[in-house]
Structure 1
């Protein structure tokens, strides 16, 4: 009995110490939610599906075989909880529920519960210094200007990553190194006894420098792309695209298909620039060069440039005028010599919140046309932060863009493959094709944390019948894309 008594005392002491440790942990919770109705006509400039990749048949099927539902009601709830041990150590868990009314979790009577984890990371500082380490599923982006929303290479999303931030000179110069595993098809065991290269890994180094009136972030990144990673699993420009579109070359789909090497390197080098020395006039720019598969077959290689430039005037109280432009290399007339477009992974780029691009839309689901900025050039202007009444703001944007891709290359792959997963009408433009778009957004701040939001847009495209065929091109001429989304956002 004495032995059992001693065990009970020991257990009580352990429980008490655990409770004390638990009590010392501070829990902080923040979150956001939206509910909105979305009217969107002529997705893909036709209102028809662009098709999808069928892993069973190994083919791209279904283009133009489905019609859109023009009106949906979306709801999303996100909760982020920080477990803070002290100023140096914390863990964040973020969960979300997101679906349309009448589907999944939001089905009446017999819902299918679907709660997903979108953040789960440990963050701490090394002892006796300010070096910060973040490990786990976290928000992850390549360097970019917020003027253009986020990075055209990888941005606006999350990745399972390890990030080390070393503030060499506080508030002036830092070294940031990161590693992220983007894809791992087979996880622990491969499908055969022969090892397969089925991962996509990314290594990143950035050197942000900030001085009075000027900020520059030079960076370099290397990705190791396994031949057997499933590049058709995740979106790159929007819901109808995949990593295969953004990373691979058109020649990869030609015989012999696929990459020859088990693993290939992709790399990017660039800089993000922000000049505020002439405030209230501010300038922004990104210059990037990227290449991949350079040691593989000539038809499988991909490389190119992307440059953007923007300016705004912040001296007015009632409006912020903005102008912007961009240019990117496009496909030449041959698919046998590889791709001349810069490779990317997950683009989140777009000025003026215009619904042409997957960028900074606040009502984010079913929010844009998913046009690929890589392989195009364009100009635009916006009137941002229009404020004529208290609590009410507006944004008006205009964009004109045209393609830099040879019609011959796009036409050849369409003829060779029929419906293909690489070039899509309205997303990838030839030199003879163009799109104009107007966007108009409004926000009314009902309370400090509650807002009513309206996002609207119109676009018109001119597409070549000789590339896409009479059926798709004629359908695009008969009706323009129009989007109107209206709802409530709440942050707490």
Structure 2
């Protein structure tokens, strides 16, 4: 029984990845789920479809490796996405409102006078990104006759933990609780004043336990669930980012740069202070810059514009020209996240001429991802060169051209690990600690380097042109 299964519950699909005691991937299964867009800038998921997908990928994994060989399960998840369900029926009262959803942006604008007060308590910028206004919205749109005393709230980890344990465990960990905009990072508890502001009853809230807790046992197979981490914190853990000065960036649906910090203060404007993880009684904090649109820009080129058939085709298409030829894309589809935090910004393609080709647009898309990463890493570190290297993961880090552009723009090496599924690896490592099958001393040996992209002079779009384009995109929706 030396295999740990990581359930990586992402924004576009669910993965189950089985790791052996050396951190090697034994098997993996993936299933996408539906993206629901009821209105412009609204994003939803069907919680029951997510649960069905988890059952499928976990079932396939158990069939591959054998139930008796699995020691534990870890859960990592898209964090701020909000589910409210009935504790009696186990059924959601509304679709999951996704972290990308902007439906509560006006509510956040109305609360502008509370911005500094909220950030001091939570470490978070007042924004529709987080769970608090999403919960409030659902409570204000409940079907008639709903029993409010029977409601449970959870981020996706809590929802799936509830389902895996047959509704017997309603819990989360501090890395997820600290993303709700309801959790006080100083008192390390849900904050009564914030709950009162958003009119959220305490009866809805999950118990917050250390990240390496024995959270429960799966109802059908009896496998212990011994680790929970929000996806970006799991990625940092899997990148061995335990010490200050190590910066990781995840190239997923969004872009998420993170580095640990010694405590919850000082609060940095436009950058999030969050809990990295809690192991037993030891709690660690992190600074984070979050960008809403990263890999989903490539998905839009595939699904919206149709200029590529598969997301992986973007590298070859961009390489055909090897230049954006003056084109700049600002992918503010749902506003701008860190460090701008402009809910009214909207996406823009500028610099198009008659000779602009789809290859130029593809190259500009890769530059947009790299420039957005530059923006957040600059704020996290002061200057990118203050970090010795950038540790990368996520699906888009497999794109060699993107990684080279990133190294050139930052001016520091970009380090890609052998296992790029570091979100899954990180929570597997945490679950291994929780199940006491991976001693702490072995964890640094698990991460291995596959390739280092050394910086060369950046000959593409000037940084000043990127900054100019971002400024032009701001405030468009208003």
query = Comparing mean count of other Cβ atoms within 10 Å over residues 101-108 across 1, 2, which is largest?
reply = 2
query = Looking at structures 1, 2, which one was mean count of other Cβ atoms within 10 Å over residues 37-44 calculated from, given that it came out as 14.9?
reply = 2
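When mean count of other Cβ atoms within 10 Å over residues 141-148 is calculated for each of the structures 1, 2, which structure yields the highest value?
For this comparison of mean count of other Cβ atoms within 10 Å over residues 141-148, the top structure is 1.
Hey, helix-only ellipticity at 222 nm (-39500 (n - 2.57) for each DSSP H run of 4 or more, over all residues; to 500) derived from one of 1, 2 reads -9000; which structure? Let's see the in-between values first.
Values: 1: -3000; 2: -9000.
Label of the source structure: 2.
For volume of the Cα convex hull per residue in Å³, for residues 285-460 alone, which of the structures 1, 2 scores highest?
2
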inquiry  = Tell me which structure, out of 1, 2, gives 34, 23, 15 once semi-axes √(5λ) of the Cα gyration tensor in Å, for residues 117-324 alone is calculated.
reply    = 1
ask   = Out of 1, 2, which one gives 39, 30, 26 for semi-axes √(5λ) of the Cα gyration tensor in Å as computed from the coordinates?
value = 1
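Quick note: the coordinates plus some simple rules give every number you see, no bench work behind them. This structure is a prediction, so every number in the text was calculated from the model and none was measured. Cβ atoms are built from the backbone, for glycine too; each structure is taken alone.
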